[in-house]
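Following are the structures in question.
Read-outs throughout are calculated quantities, based only on the coordinates presented, and are distinct from any laboratory measurement. On a predicted model such as this, the values are computed, not experimentally measured, just so you know. Cβ atoms are built from the backbone, for glycine too; each structure is taken alone.
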Structure 1
Amino acid sequence: MFTIFETPIDSPIVITLTVIFFITSAITTFDKRLMQAVKVGNIPPDEEMLPSWVGLVSWIHWVIGLSILFLNWQFAITVFVVKFVLSVIPVLETIGNMMMSPFRTKK
């Protein structure tokens, strides 16, 4: 059983949502950096892009983030700070690149 805003960190729902949050975070960070690189011109426009369903992963990422916030707001702040730090250093981008490499298609 869980309560809003006070769910223990070691509960299975919080752990599962946190793992899924970081997986979706890696995918959305990689997609964002890929689009920025095409826009700036660092990579050619005919570079392999991600499929359109990645936009759905972005929405799922936000829903999971809000779910973690409602389950345990203190843990959610920690998760968001860790996500920010891993986004600034290219850890999430690299993990997203490895995870999405089979799905990249030519434009």
Structure 2
Amino acid sequence: MAETFQRTSLAVTSTETDVYTCPGSTQAIVLSCLIANVDGVNSDDITAKITDNSNTQQSRIASTITVPADASLELIANKLVLEAGEKLRLTGAAASGRLSATVSILEIT
């Protein structure tokens, strides 16, 4: 079994977007999902969920949690396991991309 560390980043907007998709024949452990509010004035809300490859919701891991201006929030306090084809999807409240997400993952193939 091979283990590979991955990191991905995303500007979070009000459009639900995949920040990470677990590849086929792989299991992934999400080690961290850090959300930073890069706006110096306005707060924003973050929503995160896990879906299958057809975007059917499997689990909601955060729902409209406020991230204050110039602050950050660790969404995943413990590890989160994703199966092949599952996605971690993020949505902010603002269309402007006030939030920036950085996700660290360990893939096991």
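Computing semi-axes √(5λ) of the Cα gyration tensor in Å across structures 1, 2 gives 31, 13, 10 for structure 1. When FRET efficiency 1/(1 + (r/R0)^6) of positions 9 and 33 (r between Cβ atoms, R0 = 35 Å, to 0.05) is calculated for each of structures 1, 2, structure 2 gives the greatest result. Work out which structure the value 0 belongs to, where helix-only ellipticity at 222 nm (-39500 (n - 2.57) for each DSSP H run of 4 or more, over all residues; to 500) was derived from one of 1, 2. Attributed to the structure labelled 2. Suppose relative contact order in percent (Cα under 8 Å, 6 or more apart) works out to 51; of 1, 2, which structure was it derived from? The structure behind it is 2.
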